[in-house]
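Structures for review follow.
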Structure 1
Amino acid sequence: MFTSKDDLKLGYGVDMEIGKFLTDRKVPEGNLYWKKRLLYIVPMPGYLFIPLYMDMQFRLGLPKSELLSEQHLQLLENILHSAAKLESNAINFEEHIAECVALTRPQCKNPSFLQDLVYYFSGEKEKAAVTLGMPYQSLNRADAYLFSLCYFDFDHAVKKRLVAAWYALISYYLIVDDLEDIETDFEQQEENAVLEAGLSDQGAKAIEALIHQSYHVMNTVNPVIANRIDHKRQLVNVKAVIDAFLQKKGQLKA
């Protein structure tokens with residue numbers, strides 16, 4: 001399926017120039033993240049998040065010319081290539097982070113944020129100057145993309161807003177994915193925020209609170225996406241998803 005600049009503008013509020021630039025961009029040759037893809041942006045969360053987050057970065061003050069620069073695009077594409085290598089078990093997590101650090105250092109304009117990320121990914125997030133990470137490991141599985149922020153120079157206030165916007169966007173998408181994949185993730189022992197939160201009323205409320213948090217933060221950055229989150233949270237009953245899973249699990253045992 002095809003995603004146009006108009007789809008991104010009308011459906012998500014994405015700046016038309018950013019949308020056009022990314023939808024027109026050629027798939028990077030040899031990049032595993034775009035393996036077998038003919039289009040740079042397709043209507044799937046794993047690709048939509050790129051223009052959506054880039055538009056949020058622009059809204060929060062990062063220069064459009066730098067966001068659309070070839071150096072920045074190649075950095076984020078190489079980070080995603082490394083993520084795809086991790087996903088395919090070609091490298092382990094430590095090697096993935098080491099690759100991201102090595103890719104980032106030569107183009108880093110924000111050494112303090114790079115240090116924050118080094119602390120975070122080495123298990124010392126309490127040393128970082130900004131809060132990084134969500135309460136469930138499943139919701140942190142895309143965080144290496146934050147290395148691409150090091151391409152930009154910004155102050156601490158903007159740093160906090162950029163990080164908050166990232167988690168508002170990506171945790172929402174990952175929660176929706178985990179709700180859909182709860183049975184598969186359970187069987188394959190994959191990370192899943194719903195399973196981590198607990199298959200109980202308390203766990204359901206914790207997941208719903210995170211969706212609400214995503215909505216609240218997004219509403220201060222991009223109300224168009226916030227409206228989509230609000231629509232989804234009114235349609236999805238987390239407790240019902242959990243109950244259906246437990247019922248089926250019980251039937252399988254029987």
Structure 2
Amino acid sequence: MKLLYICSLFLLMAACDTTSSSDPRPQYDNMTIEDYDTLLTVYYPNFSTIEMAYGSTVPTGDDILFCCGAAFTAECLKHFTHTNIRCNHVNNGHFYHGSDEPVCNGAFTFYDGEWHFDRISDSVLHAAAHHKGMGFCQVLTIFEGEIAYTDTLNQDFWIHKDYVFRALCEKDGKLCIIESKDKIPYGTFAQYLQDFGVTYAINLDMGGWSHAWYRDNYNDVIETNNKPIRFATNWLLFKK
């Protein structure tokens with residue numbers, strides 16, 4: 001009888017033990033990843049700052065949480081120039097002149113611990129430079145909850161092709177990176193973002209420039225699009 005009691009107690013304790021020993025490594029608060037239906041993947045880096053990196057080499061570093069392309073690249077050049085980045089841009093308080101790109105209608109800046117989505121304007125980039133921050137220009141997809149990219153529809157541009165698209169977004173007051181799970185028209189991607197409840201969204205370079213990686217909660221590097229290109233010019237970095 002006593003042996004039966006001990007066995008029953010052991011089985012009860014085992015049933016109540018919800019800990020998992022499948023991966024004993026320490027976990028970190030690097031990233032939260034969510035899905036929106038079968039349509040979108042959403043990455044929320046637990047970052048402290050955002051920076052840009054320049055050149056074709058994919059940035060690496062233990063302090064990077066998410067890395068992907070940001071502004072468009074004008075030409076496939078073997079050497080780096082700031083003028084080969086589409087539109088003006090800022091990093092570490094330095095303002096750089098890029099090449100013209102009329103399809104870009106928005107700007108993203110980050111300084112003093114706050115981010116800003118704006119209509120394209122050198123004044124917002126100069127503000128970021130003044131505050132030792134960063135900024136770049138791209139296609140503004142969602143602005144104040146409304147689809148804003150329609151100014152680009154009359155341009156003869158990649159926007160008419162199906163791709164896996166990526167955007168930098170604000171959702172419920174949080175900054176995130178959102179990717180479509182499949183190749184879709186850009187208008188469909190914009191509609192998915194609006195239906196998901198995104199307040200602001202600005203496009204991030206994709207297509208042939210789609211390489212990205214993030215650091216998961218075991219500090220492992222996970223590539224979301226393993227297609228580095230030797231003609232890349234700029235990278236968006238979320239850092240710890």
Structure 3
Amino acid sequence: MLFVTTGLTLLTVKRTDGPSVFCSQVNSGPDDYRVLVVGESWASDGKLFPELPNAVSHRLGGRGVHACSVGFNGRNSRLLHAELVNDYPSYKLYKLFGGKTPDKVILMTGVNDAIQHVGAPAYVEYTKKLVEFFSDAGDVEVIAIPRVNERWFKPPNLFSRMKRNILRCYHDGCDFQVNDVYRIALWRDHPEVRVIEFDNFIDAFEGHEECFKLDGVHLTDEHLHKYGAFIGGAMTLPRKENPHR
């Protein structure tokens with residue numbers, strides 16, 4: 001009974017730290033193309049900038065680009081959705097663009113879902129809800145879960161380790177590496193969700209170890225900047241380029 005009670009308590013722990021918010025503008029003008037990146041730690045600290053807006057501006061023939069990232073460290077998709085609904089409704093986020101709706105929303109989630117073993121159904125459900133949360137935006141794209149080295153991940157404390165092991169066996173058959181399982185579930189259940197293939201940037205951890213920090217989960221700062229350029233080059237943009245180029 002004590003074990004079960006402890007396990008249930010661990011599952012309800014909520015982080016209290018706020019999001020990391022950064023913005024970057026390139027060739028700013030009256031008709032800036034607005035990009036909002038929302039996600040977990042990979043979206044934090046502004047390390048996708050200025051490469052992301054630079055790449056978008058280049059593709060749009062020099063049009064101004066206003067890009068902002070909002071990163072919630074450690075959150076899985078369910079927790080991210082809950083914080084957005086309860087504390088950061090879209091109108092608050094859009095204040096980053098002077099109240100204007102973003103032309104593009106990029107969702108960077110899934111790494112924590114796999115690391116924390118929340119189960120593929122939960123990842124799919126809340127990723128879809130995150131897409132719907134930004135239904136008023138011009139367009140929403142989701143980045144496929146990066147193939148990080150889940151086996152190397154070291155939980156920060158005993159409670160996190162216990163929680164992870166409980167959920168790993170409860171949801172994922174005690175497997176450590178489940179990112180492909182979660183990916184496939186999203187593609188299967190919601191083929192309409194538009195996905196940017198992370199594999200076109202780095203297709204696997206093995207053979208690319210130098211791109212990651214020692215935890216095997218986070219990209220180095222150098223490769224986060226390269227990742228920003230990749231996203232800017234991979235996202236879908238309007239067919240018409242800026243007529244003022």
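Per-structure values
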quantity	calculated
If relative contact order in percent (Cα under 8 Å, 6 or more apart) is computed and equals 24, the structure in 1, 2, 3	3
Structure responsible for -11500, with helix-only ellipticity at 222 nm (-39500 (n - 2.57) for each DSSP H run of 4 or more, over all residues; to 500) calculated and labels 1, 2, 3 on offer	3
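Values in this text are rule-based calculations from the coordinates and carry no lab data. These numbers were taken from a predicted model, which means no experiment stands behind them.
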